[in-house]
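The structures come next, written out as C-alpha cells.
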Structure P
Amino acid sequence: MNDEISEVVHDIVTTQEVLNKLYNIEPARAVPAPPAPDRDLDALEKHLAGRGLRLPPSYRAFLKVHNGIKAFKAALDLLPAKEVTRPVDPALENDFPMLSRLIIASGNTPEFISLDPETAKRNGEMEVVWVMGDGGQFRYENFGLFLRELRDELQKSLAKEQGDRKKLRRK
C-alpha cells in the first residue's frame, strides 16, 4: 500500500506541475513531506480517541509515507499529523461543527479538507470532504480513493488540454 500511495502522490504532484506550466501558472510547487514520526501518529491517534474517533486506516497509511504535503493545491496544504490536532478557528467550528473536528488540509483561504466523523465505518474509514471557499463540497469515500480520484481528474484534464493544443497546432 505504501508504494501505491507514493506513486499516486508522485502522479498528482507531477501532473499538477505540467498543467500549471501549460496554463502559465506559477504557484508554489507541491512538496510531500517525509513519513510522520511514530510519536506524532501516536499523539494523533490518542487525540482522536479522546474525541471518540479512530484514525482512518487509509489516512494513517498516507501519513506513514508522507507527513503532509506543502502547497498540495496552491494555497492548500495537506497538514502534518501534529497540526491536525491543533484547535480550529471558532467561526469554522460554528459553520461546520462536524467537519471542523478533523481538518486535514487548510491554507490561507476559507477552503479546507476534512474527514467526516459522521460517516465513520466499522473499519475506521471516513469520507473525505473538500469544502470550497463558497461552502460547496466534494465528497470521497475514503482518503485513498480521494487521492486516486484527484490523480485521475488531473490526468484527464492534462490529456484534454494536450489534445486541444495539438488540434490548435494542426490548424
Structure Q
Amino acid sequence: MKKKVSASCGIVGLLAVYLSIGVSIILSPWFSWQRNALSDLGHAVKSEVAPIFNLGLLLGGFFIIVYVLTALRKDAKYTSSCLVVSAFLLQLVATFDQSYGFIHGTVSVLFFVSIWIAALVNALEKKSVQALIAFIISFGIWVLYGLNVYRAGIAVPEIISFTAVAALLMLSVIRFFSTK
C-alpha cells in the first residue's frame, strides 16, 4: 500500500501542474498561445491567477520529488537524481515568478535544460527509446522555435517540451503499478 501511495504522488504532481495551468488559462482571457509564456500566468503583479498557477507548480514539484525519492529511485537511480533537480527547479520557477526578472529567466532556462538532461540520462540508464524520443521532442521543439520555423508564443515550446518529459514520468508510474 505504501508503495502505491508513493507512486500515486507522481500522478498527483503532474495533475497539479496541468490543472493549475489549465485553470489559469481558462480564468485569463488575455492569455494567448501566440503571444505569451506560461509564466505570464504566474506574474505576481500582472496576473490575477498567479496564486493558482504558482501554487500548482510548487505542489506539482513537491509531489514529483516525493514520487522520485520514494518509488522511482529504486528503479532508476541516476534518472531520479536528475528529476529531483528538475522538480526543484520547477518550484523555483513558481517561487521566483516573472516579477523577479533575470532570476526567473535563469531558473526557467535551467528547468528546461534539466528536463532534457533527465530524458537523456533515462535513455542511457534504462536504454529507453521512449526517453530518447522525449528528449528529441523536448529539445527539438526549442530548436525549431529558436530558428523561427513556426510562429507561436513561447508557451508553445514550453508546454510541448514539458509534456514530452512528463509522459516519461507517467510511463514510469504506469510501469510501477503494472509490475509491482
From which structure (P, Q) was helix-only ellipticity at 222 nm (-39500 (n - 2.57) for each DSSP H run of 4 or more, over all residues; to 500) calculated, if the value obtained is -25500? Q
As an exercise: semi-axes √(5λ) of the Cα gyration tensor in Å, for residues 72-143 alone, calculated from one structure in P, Q, equals 25, 15, 6. Which structure is it? Q
For the read-out relative contact order in percent (Cα under 8 Å, 6 or more apart), a value of 25 was computed from one structure; give its label from P, Q. Q
Quick check on the output: 15.2, 46 is Rg and Dmax of the Cα atoms in Å, for residues 8-103 alone, derived from one of P, Q. Which one produced it? P
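Every read-out reported here was derived from the displayed coordinates using simple, explicitly stated rules and does not represent laboratory data. Quick caveat: nothing in here was measured; it's all calculated off a predicted structure.
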